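Listed below are the structures to be examined.
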Structure P
Amino acid sequence: MNNDISVELDKRNGKNLSALRATTDSESFIKLEDTFGANNYHPLDVVIDRGDGVWVYDVDGNKYLDCLSAYSAVSQGHCHPAIAQAAIDQMRRLTLISRAFRNDQMGPFLKELCNLIGYDLALLMNSGAEAVETAIKAVRKWGYVVKGVPANQAEIIVCQGNFHGRTTTIVGFSSEAKYKENFGPFTPGFITIPYGDGAALEAAITPNTVAFLFEPVQGEGGVVIPPEGYIAEAAEICARHNVLLVADEIQTGLGRTGKLLACEHEGVRPDVVILGKALSGGFYPVSAVLTDEPILGLFVPGDHGSTFGGNPLGAAIGRAALKVIVDEQMITRSSELGAYFKGRLERIESDYIKEVRGKGLFIGVELNVPARRFCESLRDRGILCKETHGNVIRFAPPLVITKDEIDWALGQIEPVLMEDLG
């Protein structure tokens with residue numbers, strides 16, 4: 001940075017920033033982020049600058065096992081070489097043309113995605129929240145055009161403890177008060193019921209109900225697993241009442257729970273599936289809504305869109321990300337290693353542990369005390385994880401993790417959960 005500009009910025013901000021720019025240690029990066037960034041996250045104080053597989057490295061040279069996987073976005077592991085090569089090759093050819101024209105990557109990606117997941121059509125977006133918003137529009141249009149719901153009266157049933165994103169519409173139907181405070185007014189048309197309660201779902205359905213939106217596992221809610229049979233029951237109830245079953249598989253999909261989709265654990269094929277996160281292997285924001293012709297086929301030009309949705313770079317990355325999951329048998333790995341990891345965690349005899357739950361490599365350890373201090377202690381031992389819902393530690397490493405690496409991690413996790421942290 002030009003020295004004159006640097007001095008001027010220092011004057012404007014009333015802070016001595018030149019010294020910060022001259023250093024590259026964790027503390028200086030944390031100060032820069034805290035100085036210039038909005039305070040909308042509470043991260044652990046570790047500054048990562050490199051990743052490889054399940055391992056990440058901070059700017060001070062420390063090595064960590066990543067047990068969060070960017071909330072399942074890097075299920076294929078950090079900087080997977082096949083996905084990286086696909087990204088590099090495409091970046092040298094074409095990155096963005098917008099949907100004003102066509103590109104040679106979007107069509108093949110749509111075909112491969114639809115064939116793998118098993119639906120007629122897909123609509124590509126960028127973030128998971130955008131895909132949820134897309135699904136909301138799609139099921140509402142279906143409700144008006146096909147089901148015959150009176151104009152502007154469509155209702156969507158959602159669950160307590162849900163997390164579907166951060167847009168104003170989505171936080172409006174969150175049951176977390178802190179997500180909603182000072183952000184209203186909110187979009188009407190959402191009915192909230194208890195999670196995992198089939199009777200509550202049936203009781204909430206009215207002639208205006210168009211969809212039931214749910215997570216097969218509530219990740220941000222604390223890795224909450226619904227009662228056995230609940231998803232199948234919900235599917236039957238929805239089918240009987242002509243209501244669309246919409247599964248938010250943004251975190252749970254693409255192998256995270258040991259199945260391609262988490263709904264497959266109960267043999268359920270949702271009417272609408274929402275994907276994101278691992279759909280790009282962590283290289284680029286890519287999300288999708290998948291459903292069949294009678295639903296998504298109702299969209300016409302002008303109904304929905306995105307400048308970046310379906311761009312050639314994202315599509316090329318998505319194609320490679322899907323191929324890696326299949327070719328490297330990551331779904332099977334998640335099932336087998338997840339069962340092993342969960343089983344070993346269940347054997348830890350700690351006064352702090354209330355419950356261990358999960359499917360595949362999507363595991364939550366619920367404590368009877370706040371989890372933050374345990375996450376900080378694990379960081380100091382070389383493991384990165386993050387508390388969720390206050391008292392739950394989530395363990396969701398990349399699906400490329402090995403049994404030996406899990407054993408090493410357990411060697412750090414057990415003493416932390418056993419020690420008296422005061």
Structure Q
Amino acid sequence: MSGPTTSLRAYAAVTAAYWAFMLSDGALRMLVLLHFNGLGFSPVQLAWLFVLYELAGIVTNLAAGWIAARFGLAVTLWSGLLLQIVALVGLAQLDPAWSIRTSVVFVMAVQGLSGIAKDLAKMSSKSAVKLLAPEGDGALFRWVAVLTGSKNAVKGLGFFLGAALLALAGFKGAVWGMAAVLAVILTGVWAFMPPGLPMGKKGAKVSSIWSRDARVNRLSLARMFLFGARDVWFVVGIPIYFQSILSDGSADSRRAAFFLIGGFMALWIIGYGAVQTAAPKLLAAKGRPNSEIIAKTITWAGYLVPIPFALALAVWAGSGPSLWLSVALVIGLLAFGFVFAVNSSVHSYLILAFSGAGRVSQDVGFYYMANAAGRLAGTLLSGVSYQMGGLALCLATAGAMTALNWWAARRLA
């Protein structure tokens with residue numbers, strides 16, 4: 001490193017690149033979900049659109065850790081941005097005259113490319129924090145909390161942006177616009193990225209992607225269940241449920257539903273990001289040893305378990321959509337987001353605390369491989385459980401996964 005100023009500039013550049021990527025990632029998810037739901041795709045078909053996106057994340061995170069160790073973190077960060085642009089341009093080629101089967105296969109492939117891009121960018125950014133953060137005084141927890149929290153706030157804006165662009169510019173106009181903006185940002189990041197990120201090492205072995213640290217493995221298992229618990233209602237269940245009660249099929253009601261659903265998803269993600277950023281203060285983590293932070297991780301994992309079960313019971317007991325149920329769902333899901341965000345923020349700190357500087361990209365890649373596996377399971381279960389038992393079954397399944405997250409977190413002690 002050339003000094004604290006250089007490290008701070010590199011951190012700012014990494015954060016800016018990550019913000020740009022996640023803005024497009026959130027917008028793209030809402031565009032795809034709402035556009036294809038409007039075309040009459042079933043919940044299971046909608047879930048399939050995101051399967052390759054999550055599956056690609058599993059493979060990418062394993063490989064990206066070695067790629068970064070071999071070629072450098074800057075290379076993987078730039079590659080992630082470039083592949084996202086390619087994915088957006090590819091999605092703009094979608095032809096409305098294609099059959100549903102052809103459309104599903106095509107969008108799955110493009111989403112798979114976007115999944116590779118997302119995890120290259122994520123692994124690069126999170127690994128960079130470990131290497132750029134100053135030592136001591138809780139700085140690592142604060143720096144990673146700011147990165148992850150701000151990223152999710154930006155992604156939340158992306159959810160609203162995607163819904164708004166779909167309503168105002170149409171599907172293709174929105175996709176082309178995002179590709180153009182991202183290309184400008186990639187050019188700026190490439191031109192102005194200061195030194196500070198390490199270059200690769202020729203001796204890095206492919207076998208190094210597998211973690212041999214029991215703490216990393218156990219934390220990765222908890223992470224898998226945590227994100228599965230979120231995505232089992234987040235990906236398909238809640239957006240489609242709200243669209244079914246907000247839209248009567250007319251063009252005006254569909255546009256209004258796009259804004260309302262996008263607004264709620266944005267609010268949830270932005271609130272989640274704000275809590276992540278504040279997590280070090282909420283947990284009074286400054287100066288605490290890792291053993292105490294692990295104890296707090298277990299406690300907060302337990303706090304999450306009853307929330308989705310209570311919401312599932314409320315939906316099951318209700319006689320159908322109603323004002324009180326909608327209000328209860330919004331409040332309950334915001335409460336879920338608060339507790340979930342604390343869990344997620346502590347996980348993001350612990351993986352960096354557990355990782356050695358010499359293999360941080362491999363350990364972070366392995367950890368986010370588990371994250372992607374949880375999202376894949378949650379995505380599939382979201383479509384299947386909604387189609388089989390509606391929103392109540394989605395939420396009950398989320399409850400089961402929060403219980404498994406708590407079980408896995410207890411093994412860290």
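None of the figures in this text is laboratory data; all of them are computed from the coordinates on show. This is a predicted model, so every value here is computed, not measured. Cβ atoms are built from the backbone, for glycine too; each structure is taken alone.
Observations on the structure shown:
- Ranking P, Q by distance in nm of label points 7 Å out along Cα→Cβ at positions 282 and 370, the structure that comes out highest: P
- For 22 (relative contact order in percent (Cα under 8 Å, 6 or more apart), calculated) the corresponding structure among P, Q: P
- Parent structure of the calculated result 59, 26, 23, given that Cα extents along the principal axes in Å, for residues 90-185 alone is the read-out and P, Q the choices: Q
- Calculated for structures P, Q, volume of the Cα convex hull per residue in Å³ is largest in P.
- For distance in nm of label points 7 Å out along Cα→Cβ at positions 106 and 154, the highest value in the series P, Q is held by structure Q.
- With FRET efficiency 1/(1 + (r/R0)^6) of positions 82 and 146 (r between Cβ atoms, R0 = 30 Å, to 0.05) derived as 0.15, matching label from P, Q: P
- helix-only ellipticity at 222 nm (-39500 (n - 2.57) for each DSSP H run of 4 or more, over all residues; to 500) derived as -30000 - corresponding label from P, Q: Q
- Comparison of P, Q by FRET efficiency 1/(1 + (r/R0)^6) of positions 306 and 362 (r between Cβ atoms, R0 = 25 Å, to 0.05) - largest value held by: P
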